[in-house]
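Input: structures, listed below.
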Structure P
Amino acid sequence: MGIFLLIFWGGSACFSVWRAQRLWKDPDYYQRVVSQGVFRFKKDVSRGLVRGWAPFSAGVVALLVAMLMFVAAGVGQHQEGPSPAVVAAALLIVVFLVGVVLQLTVAWFNRPRWCVPAYLRQETAAWAQRHPRKAR
């Protein structure tokens, strides 16, 4: 069962990285993905989540590596003290969580700018669309 999960997560990570690099470079692809309705949220949030795909993809890759490190470290077997692989895997899980948080901040605030493709940096964020007076 664990092998199938790793294969699935590895394929998902590869697809996510492929999509992130394509979204980063191709405005037409961004429009196509947004029009397909990848996320079932309101339009402003969905556009923001797609805008923030790059940090999320980095987090997905970090989570895949963490899972592989847990397997390599033999998690579940009796050991004294944490192995370096388990510590590194735990840090990679933190990287995954940071990627998710960055995707959400891009969706809501279009910040940090370095996480947003250059052609999308002028787009209005979801927070600014919903709270126009507070966003000024």
Structure Q
Amino acid sequence: MLSRKTIIISALIVGCCLVLLNWLFDSKYSRFKSQNPKYHADFAAACDSILANHPLGTNKYMELSVTDTSLAEIIRNLHPERIKVSTNWVWIWVDSSHTDGLSITWEPRDESQTNIWNLIIGYGEGKNKVVYVSKR
């Protein structure tokens, strides 16, 4: 029969493993990816607002302050580390962690379909995923 000490230690080990697995699989990436389509549409609209409110002039791109008060609340709520904007894309870096990182890009599908835009998410070294598509 197992001793009480062995049972308690085993339960602690299993509990720690469950917490670790939850932390690994419940990342910013997966939380953003699992949002509903309205959230993604609202996020894309916030990116459009950035494009409209920050004309570039002669620069190829510019980096915005993450504390800029003109940023929509939906973007500020993610606590981004960096935001870059160009004439035809917005890039938001939420976390630079390789395990819990999140990058978000709002850009045209390709050069031949500039009226169809994709909201794309990625993390660390992982693959990118289109989570929302809209005509613009």
Structure R
Amino acid sequence: MQVRLFTDKVLKISEEDVLGVYNLSRSHKKINLNDCTNESIERLRKELHLPDFVTTDNVETKTFQHAMGKLKNEEAWLKAAVLYLISSLLCPQSRPEISLKYAHILEETTQISKYNWCEHILTHLGKGLEKKQSKQPISCW
């Protein structure tokens, strides 16, 4: 990916750069949020004891933190912690929300490291930069 800093300066960012910063997996499995089903989101919602009024695939951060603080099951807490890190550090959103669109990936916590997180973070960054400057995108692949 390239980010245009000025009209004549470009910053190149690669998976290796993401790997250098976060030291995350670059395994073969691609993360596709479109693969997440409503059923997997619902299972995760129940496992994390999210309130009934949470009916979308995004949860307000304060509501999520409150539910996370009450979790007693170690596996559920791990899933919540991973979701929190993804939504707040690795792939933050413009609103203070936690995305449940990773539910399908979290169904088997032992498989989380099998995904290419470096590529996913880079893709997320690129899409975010494209949205900010829709008339003149500042990123390209």
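Computed from the coordinates by the stated procedures, all read-outs in this text should not be read as laboratory data. Quick caveat, the model's predicted, so the values are computed rather than measured. Cβ atoms are built from the backbone, for glycine too; each structure is taken alone.
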Computing distance in nm of label points 7 Å out along Cα→Cβ at positions 84 and 108 gives 3.8 for which of P, Q, R? P
Per Cα Rg over 2.2 N^0.38 Å, the highest-valued of structures P, Q, R: Q
Ranked by relative contact order in percent (Cα under 8 Å, 6 or more apart), which of P, Q, R sits at the highest value? R
